[in-house]
Structure P
Amino acid sequence: MSEIEVEVSYGKDQEYEAEIEQGKNHPIEAEVEDELNNIYTKGKEAFDDIYPKAKKLNLTSDSSDKEVIDQVLKAAFDLKSD
């Protein structure tokens with residue numbers, strides 16, 4: 001299975017979640033739940049939103065937690081860091 005999932009909590013009932021998932025011999029599934037902007041998408045629309053952002057990530061297994069968080073929030077997904 002291949003998957004990328006981003007989940008950021010901004011306190012009470014405020015989250016940003018984005019996920020692309022593909023299991024072996026299964027179609028790609030994608031979903032965005034952006035409670036900050038009241039955006040909820042699935043399928044191709046969600047994939048088209050997430051994929052270009054995820055492509056910007058330059059991470060390895062040696063990346064520190066801070067580096068991962070910084071890249072996800074600032075470089076790729078343009079999310080608030082608070």
Structure Q
Amino acid sequence: MQAFSGAVAAGVVVLALVVIGTAYLGGRRGFPGPGAMSVGAHIAAAVAVVVAQRFADHRRGAAAVAGSVAVFLVTIVLLWTQWWG
């Protein structure tokens with residue numbers, strides 16, 4: 001479970017970098033891109049999943065599972081509110 005949540009956490013970080021890059025390019029080239037709220041949500045989610053994954057990687061048993069579940073929950077909330085909402 002920790003390996004899968006680690007891959008999900010890495011995906012959220014990459015997604016945050018893509019959103020940041022898109023916002024930057026949109027501003028420089030004069031086309032609409034993601035707003036500050038979306039960029040902030042992606043950065044906050046990326047930080048949260050990295051912290052949760054680090055917690056999961058340094059624990060065993062139920063604590064590790066809780067950290068992995070936190071990664072999945074934060075990712076689901078991010079996708080639901082910023083991409084599917």
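A short reminder: the numbers here are calculations on the coordinates, not readings from a lab. Computed from a predicted model, the values in this text were never measured in an experiment. Cβ atoms are built from the backbone, for glycine too; each structure is taken alone.
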**Item:** Which of P, Q yields 9.5 [mean count of other Cβ atoms within 10 Å over residues 25-32, calculated]
**Value:** Q
**Complete:** Value -6500, calculated as helix-only ellipticity at 222 nm (-39500 (n - 2.57) for each DSSP H run of 4 or more, over all residues; to 500) from one of P, Q, is from structure P
**Prompt:** Given that distance in nm of label points 7 Å out along Cα→Cβ at positions 49 and 65, derived from a single structure, equals 2.2, which label among P, Q identifies that structure?
**Reply:** Q
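One of P, Q was used to compute log10 I(q)/I(0) by the Debye sum over Cα atoms at q = 0.11, 0.23 Å⁻¹, and the answer was -0.30, -1.18. Which one was it? Mind showing how you got there, number by number?
On the way: P: -0.30, -1.18; Q: -0.32, -0.98.
Checking each candidate, the match is P.
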**Asked** Hey, percent of Cα pairs over 14 Å apart, for residues 17-56 alone derived from one of P, Q reads 51; which structure?
**Response** Q
**Item:** Read-out relative contact order in percent (Cα under 8 Å, 6 or more apart), computed value 19, structure in P, Q
**Value:** P
